[in-house]
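Engineer: Read through the structures below before going on.
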Structure P
């Protein structure tokens, strides 16, 4: 049995969490929209064609914002194709994913869906084929009160009152050669700066996110990020980050993915601090990690010019869920710099929710870590002092025990603990700075088969289990964490 020690000090604060850390993403890709959240004629569709079974699961996740409509799709998309009478909307080729877009779902429908889902919108404007003028007109359509062409057209299309979308992404992954109308850092930086100016002239209350690197493996990282922040320092509010992980054959390296994500964030923070010094500025650039997940990108799925094909529908295992939990914990551990984070995506496409066309919706294994991180990860993130065995992985020195501590606004303490080792671990926990506590819950995700998955035939094969909490009132305690497990330990501070 391995042993570790945790000391959780009440005053070792990292930052209070921003609710937008618990956000997600929907793109016009595969079945994310069509037969995902929107399926007129489905037995559980409402009067707007929205699947109520999916809405229920989205609400269960406590999703704060949803980024829309892309993604790679964004760089060839004209938002004007998705407004007005549906019978008049054009069918277009989507060059990003080689599919056909019907445009039966657009910003008006998404706004209505978001209100039913209890989420806010993180809207995106096209910086590929689109122009800064197009971006400003979309902000005008969505947010301007009335009395202009675009705001009056919004009213004509069924939304008299402004949508008041506060958060906007200026393009998507423009550093990537795969992107439609890819730009280098200088050209994108200039274009994004001008778009931000126009958009904020239309609505000074909005915040904007400019494109950072789509991966730390890009040859232009972090030079791209430096240049973009230099061009947009006075106008942008956040820089985006994207990162996906997949198992490349070594389970332990895969479980250690949180080390790579941590390094990515630290490198970008150092780059941002350099730009601040160079600009003689006072603003600390914050980050929007608006795409993160497990994604098996090596799969080949032919689908040329189909409408809403079943693509990128990864079926996640218990192992995937453990890795996913470490990534989510890393975002919380950098709550001082990461203010927005979007699980990519929300339904069907590399998602926690999967649907059958005309059938049921199920929770994938990664649904559960996101749900509990979102529900109980809100509050003040603390810096734990951890003494744990370490090993070497491809990411470098890696702790066998990875921990996130959150002091809730309701005077609770929640510890998220990931044991990536192949042995049970005894963890001694010192919480004395909080006074006396009681342990209210120990939830655990583990199992003998790391490849176990939830399916439509067996949707509850992998679910968290409850472990009996430590009894009594105490300032210190010891818990046993099963091998290769993700755990949530909840404590109540006694008055």
Structure Q
């Protein structure tokens, strides 16, 4: 997702022209000039591109104000403004006060996935749990639900488990409060099937799964389970799958390979818990025959009293996976649950220990999202090289030409040459030859080139060092 910093974000320079001697030792600044007709450019301005109703020019930094005033005095000029630069953030960093403690976000590249998808209000994640409290950080994303424990329409949380689960999925990010949920605008459907002690009957859980499926849940989060298989649960899960819901369940916290239900059902995505070091938490259940995916098993949340708590367990890993799945569905609503599940499993980072299904691993949100979209998230700068110029260690006494060339799948917009750590010259385009007058710098001269692509990603060449 592009972060737009000006109305000119979509305007790209279209051509590069050789710099005159006026630019030989001074950084160029780009201006956009709105035109009503033919414009006579001031002597110190070099046209670099044309746009509908405008043109772009480069001007020496010391002459920007004077050239702008001269252009504005021309009746054929409608406006003059800087050619601002828009950047696509390689990662997104919300301002929530406890975001820095959410290690799982960066570990799984959720913050990279956010550059392409932050969710959608059209996506519903059902939290089939102890209910959900209407906290400030959740209120905007909370739908009406149902309480199967007390048989009423008030799925309030008298335990806290469901509220913490919902926060991992969809606590409102970037609001200066609490934590950042993974799916920024996804809706939470609260379905209470567990009581104040965190336990409940299989029949209530089955009823809750069916209710979620009937009320449009795209994803059904089950941070619960038991040691016994059950036909009533299997029937409910099959019903949800028939309604195109992806059912995701906790593998359990006994530190055992014993099957845990409903997670162990083949049609359910079973989630184990991984550490910051990509190991299995010792309390997480495991099993190459049935544990499908790992996700961060400890996530900071606010409890029902509003106090920061470290929410740990496969109950915490499961909503992490559900939040990422919701990002995928939001990015491509036509993606089927099977497609989303396959993307999560096949792009996961492989882990040691053989505790997960073969071919799976720890969730990688950015890779899974790229797979579902069929388009990679570009956070890589152009391939840029210096094609000619003095080699490192050379002695140079005169002006030295430096050829620079860059390539990038999304297109190269700008090249910069740095001399001794400062921008020496900036030009539009993907190839240029810069002239560096050795006599203008010290006895040690360090030269480095930098290229930008259309998404704002950038990359430097290695530094070349030469001497006078």
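Throughout, read-outs are computed from the coordinates displayed, never taken from laboratory work. Quick caveat, the model's predicted, so the values are computed rather than measured. Cβ atoms are built from the backbone, for glycine too; each structure is taken alone.
Engineer: Taking 133 as the value of volume of the Cα convex hull per residue in Å³, for residues 236-355 alone derived from one of the structures shown (P, Q), identify that structure.
Structural biologist: P
Engineer: With mean projected area of the Cα convex hull in nm² derived from the coordinates and found to be 23.1, which of P, Q does the value describe?
Structural biologist: Values: P: 23.1; Q: 26.3.
Label of the originating structure: P.
Engineer: Supply the structure label, taken from P, Q, corresponding to distance in nm of label points 7 Å out along Cα→Cβ at positions 324 and 428 with the calculated value 3.6. Write out the running numbers ahead of the final one.
Structural biologist: Numbers: P: 3.6; Q: 4.1.
Label of the source structure: P.
Engineer: Output the label of whichever structure in P, Q has the greatest value of distance in nm of label points 7 Å out along Cα→Cβ at positions 60 and 460. If you can, show how the numbers build up before the last one.
Structural biologist: Values: P: 1.0; Q: 2.7.
Max of distance in nm of label points 7 Å out along Cα→Cβ at positions 60 and 460: Q.
Engineer: I have 14 for relative contact order in percent (Cα under 8 Å, 6 or more apart), calculated from one of the structures P, Q. Which structure is it? Intermediate values should be presented prior to the final figure.
Structural biologist: Details: P: 20; Q: 14.
This figure was derived from Q.
Engineer: Sticking with this one: When FRET efficiency 1/(1 + (r/R0)^6) of positions 388 and 452 (r between Cβ atoms, R0 = 25 Å, to 0.05) is compared over structures P, Q, which one is greatest?
Structural biologist: Result for FRET efficiency 1/(1 + (r/R0)^6) of positions 388 and 452 (r between Cβ atoms, R0 = 25 Å, to 0.05) over P, Q: largest is Q.
Engineer: Then there's this: Given structures P, Q, which gives the highest value for distance in nm of label points 7 Å out along Cα→Cβ at positions 364 and 436?
Structural biologist: On the way: P: 4.6; Q: 3.6.
Ranking P, Q on distance in nm of label points 7 Å out along Cα→Cβ at positions 364 and 436, first place is P.
Engineer: Still on this model: Given that helix-only ellipticity at 222 nm (-39500 (n - 2.57) for each DSSP H run of 4 or more, over all residues; to 500), derived from a single structure, equals -7500, which label among P, Q identifies that structure?
Structural biologist: P
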